[in-house]
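Take a look at the structures listed below.
None of the figures in this text is laboratory data; all of them are computed from the coordinates on show. Treat the numbers as computed from the prediction; the structure is a model and nothing was measured. Cβ atoms are built from the backbone, for glycine too; each structure is taken alone.
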Structure 1
Amino acid sequence: MPRYPAAVLAVLLTGCTLAPDYQRPALPVAPRFPQGEASQDAMAPSRQHDDWHQVFQDPLLRQLIDNALLNNRDLRVAALNVEAYRAQFRIQRSELLPKVSADAKGQRQYLPRRMTGTGDGAITQTYAATLGVSAYELDLFGRLRSLSDKALLTYLASEQARRSVQLGLVASVASSYMTWRADLELLELSRQTLIADQESLRLTQGQRRAGTASALQQIQAQTSVDTARAAVARYQRQVAQDINQLTLLVGAPLDERTPSLPLASQQIVGLPPGLPSALLQRRPDILEAEYQLRAANADIGAARAAFFPSISLTANAGTSSRELSGLFDGGSGTWLFQPQINLPLFTAGSLRASLDYARLQKEIEVARYEKSIQGAFQEVSDGLAARATYQRQLVAQRDLVASTQRYYDLARNRYRIGVDSSLTFLDAQRSLFSAQQGLINDRLAQLLAEVNLYAALGGGWTDAH
């Protein structure tokens with residue numbers, strides 16, 4: 001004989017379920033990501049990288065992400081939600097086993113003489129102690145099992161939701177960090193341009209006093225200085241706002257003393273070639289959608305089981321006595337066995353409607369699951385195309401900066417020796433400043449595209465070969 005017959009009986013009686021067999025929907029996308037001209041250069045051989053510590057190379061960025069994972073309030077709320085769903089699952093799972101309780105009670109009551117029939121009042125007292133189970137449902141058709149499975153899958157979906165928040169947080173910190181570093185470089189570039197423009201203005205003012213420059217040339221030089229001053233103020237504001245954004249994401253002040261890599265260095269590692277689209281099934285938002293789909297599938301089992309009879313048991317054994325001292329004397333034992341069966345005969349169509357609703361909810365979750373995969377496929381495809389084209393765009397922009405730098409040097413020398421007017425020199429200044437700004441902005445756009453690709457791939461990638 002088993003030591004715990006009630007528990008064994010409960011396990012045997014709760015082993016079945018009427019939920020449909022779950023089949024994962026086929027991927028509604030191509031088996032591999034696009035390999036066209038726009039994305040082929042983006043996929044250079046690489047080792048396996050599944051951890052953001054290996055993907056992001058900048059030590060200051062790594063420190064900021066570490067701090068954000070410790071201090072960010074949104075991530076903390078997501079983690080607490082996971083614990084809340086876990087508690088709900090434990091509550092639902094407990095319904096599979098009987099709840100044993102021990103009760104002890106006493107009662108002392110005065111009855112008036114009109115009720116005793118003897119002409120005198122009387123005091124009655126009773127004492128009882130019982131041990132048993134109350135209204136335990138035998139899960140013959142798997143209703144409780146299906147509800148428990150649904151609660152478990154909802155809990156697992158909440159864990160993937162937490163991972164989505166964490167992945168989004170890592171990507172947000174990385175994007176904000178890259179933006180901050182780019183704005184710092186743009187601020188420094190604006191300051192250097194302002195110094196150069198102020199020097200040109202002083203030179204033009206000297207020529208104006210000497211009569212070799214016109215008032216129009218001086219005004220043009222002053223316009224360049226004012227434009228550079230406005231750029232300095234604009235980037236000072238953007239840098240301050242970037243720091244505020246990072247502080248909010250990280251949940252703590254920034255420590256800028258940590259060494260960091262230049263923006264132009266390799267901030268993010270390369271990708272392996274031939275990425276399979278099956279990688280999308282590792283994304284936490286897609287896993288969350290699949291868990292929600294499976295939970296809806298389990299809900300169908302609970303709706304089906306509601307059509308069948310439900311059996312509940314109440315049983316207890318104990319002792320009772322009129323005197324507390326005789327509570328455990330021989331002949332005071334009592335017991336109760338009370339089975340109850342409930343058979344739905346007429347429910348005005350509510351059970352059928354509940355089953356139809358559960359099936360429709362599953363179809364909705366299937367559509368959501370497929371849509372999340374299609375959206376993720378587009379994000380990755382866009383990321384691969386952006387990463388490749390940005391590399392070529394950066395090469396062209398660097399060539400443009402080099403050409404504009406030569407144009408500026410030549411125009412400055414010719415202006416100083418009086419061969420050309422200040423118009424050519426000022427045009428060269430503006431062209432060089434614009435080209436240098438464009439190079440920094442293009443590099444930032446490339447890095448942001450790589451961060452978005454990292455997030456689109458679920459926080460990492462594996463070699464497909």
Structure 2
Amino acid sequence: MSTLALLGIGAGSIALLLLLIIRWQVHAFVAMMLVSFLVAFATGMPIGDIISTLIAGMGGTLGSVAILVALGSMLGRMIEVSGGAASLANRFTQLLGPTRVPMALTAAALVLAIPVFFDVGFIILVPIVYGFCKAAGVNPIKFGLPVAGIMLAAHVVVPPHPGIVGGAAIVKGDIGWITIIGLSICIPLAALSQYVAGWLNRKGYPLLPTTAEQFAAFGNSDETAASKARSAPGVGTILALILIPLALIMAGTTGATLLPKGDSLRNVLGFIGSPIFALMVAVGLAMFLLGRSQGWNRERTNAIMESALPPAATVILVTGAGGVFAKVLTASGIGAALSQSLTATHLPLILLAFIIALALRAAQGSATVAIITTCGLLADAMAGGGYSPLQVALLTVAIGFGSLGLSHVNDSGFWIVTRYLGLSVGDGLRTWTVLTTVLGLAGFALTALLWALVA
């Protein structure tokens with residue numbers, strides 16, 4: 001089949017995928033599986049190979065993703081239920097002072113966003129945001145907007161979040177390097193989120209009536225923040241649960257970079273630095289430390305961990321379906337055709353990666369789908385380009401930042417943020433959409449700068 005025909009099928013498959021998800025409201029898992037079948041048939045893939053190709057795509061992606069997402073969800077759920085998020089936010093505020101409450105909340109949000117999914121993490125922090133906003137006499141958007149911005153930035157580029165982990169599995173990116181790069185860039189983005197949100201908040205935005213009523217009633221019948229703080233785990237415990245797995249992963253990456261192959265120390269560091277082992281350590285510590293401080297028995301601990309799995313199951317299935325779609329794109333020759341065409345344009349691959357992810361994000365709303373689909377489209381170009389592990393990680397992070405921008409009405413996160421902060425659709429577009437786009441562009445700019453330095 002000609003390159004033009006393959007590219008046409010590839011473009012048509014993405015258009016159909018977007019129509020199924022956006023126009024006809026088909027679940028992303030079903031839509032991607034259906035389109036994968038259609039692409040396989042349209043490209044003339046032997047009928048005896050279709051099912052095995054789909055299974056290989058699902059299994060290859062979920063081999064690592066399912067474990068990481070499940071463990072990350074369990075860890076985040078235990079931190080959520082124990083009250084660790086409130087403890088973290090309060091401690092950051094004490095350290096930075098009451099006049100720097102927005103900065104303290106944004107810093108706490110960045111740390112909390114590492115193990116906790118965006119929507120869950122933001123909802124966890126909403127009571128903290130409300131409490132500090134009531135004390136300061138300001139609307140929730142003043143403190144909540146920068147918190148939401150940096151949490152979403154971490155969600156799209158920092159493992160163990162599903163989009164970046166699934167994308168890394170498709171392009172064979174090194175999770176350690178992706179973690180180091182993603183976190184390093186998110187730190188200055190936290191300051192930028194604070195600044196841009198402050199600029200966007202230079203004028204006041206009226207609260208939606210339902211949010212205004214909820215905000216006015218907040219704290220009137222609940223137990224006080226002081227009593228909650230006394231029962232919550234210490235901030236040192238929460239930081240340890242978040243930073244220990246990151247330190248283990250970074251140790252494994254450092255060993256793989258500095259030590260020769262076959263070195264025994266490198267092998268040990270590679271084992272303890274594997275993301276699966278690192279998260280297993282964190283979950284085990286959480287079961288012991290949080291369970292003991294909260295007085296959870298084994299039954300209660302297991303129930304909390306199991307409650308994290310139903311939401312994670314949907315994420316895992318969608319991620320796996322993205323792997324199926326990516327596998328079909330590769331096996332059918334569409335990926336190779338796109339790779340050859342991109343090479344002929346002489347445009348930088350890192351720029352194309354960002355633009356494709358941004359376009360997919362704007363079109364269908366899901367950052368996870370945008371990341372995984374873009375990685376599938378560019379997997380052959382990345383594999384055949386002779387790129388180093390660090391460069392592949394930078395390309396993957398660029399794709400992640402592409403999926404950050406242009407959050408609008410087709411994104412569930414848009415509705416979570418605007419409803420909790422009391423923004424109308426128009427005000428949400430003027431604030432949240434602008435903030436996510438600025439952070440995505442800035443994150444890509446920093447990624448491109450690192451790319452220029454290592455190229």
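Out of 1, 2, choose the structure whose coordinates give percent of Cα pairs over 43 Å apart equal to 48 when calculated.
1
Of the structures labelled 1, 2, one was used to calculate relative contact order in percent (Cα under 8 Å, 6 or more apart), giving 28. Name it.
1
Give the label, chosen from 1, 2, of the structure having the highest value of distance in nm of label points 7 Å out along Cα→Cβ at positions 145 and 233.
Going through 1, 2 one by one, distance in nm of label points 7 Å out along Cα→Cβ at positions 145 and 233 peaks for structure 1.
If helix-only ellipticity at 222 nm (-39500 (n - 2.57) for each DSSP H run of 4 or more, over all residues; to 500) computes to -26000, which of 1, 2 did it come from?
2
Comparing Kirkwood radius over Cα pairs in Å, for residues 201-312 alone across 1, 2, which structure shows the greatest value?
With respect to Kirkwood radius over Cα pairs in Å, for residues 201-312 alone, the highest-scoring structure among 1, 2 is 1.
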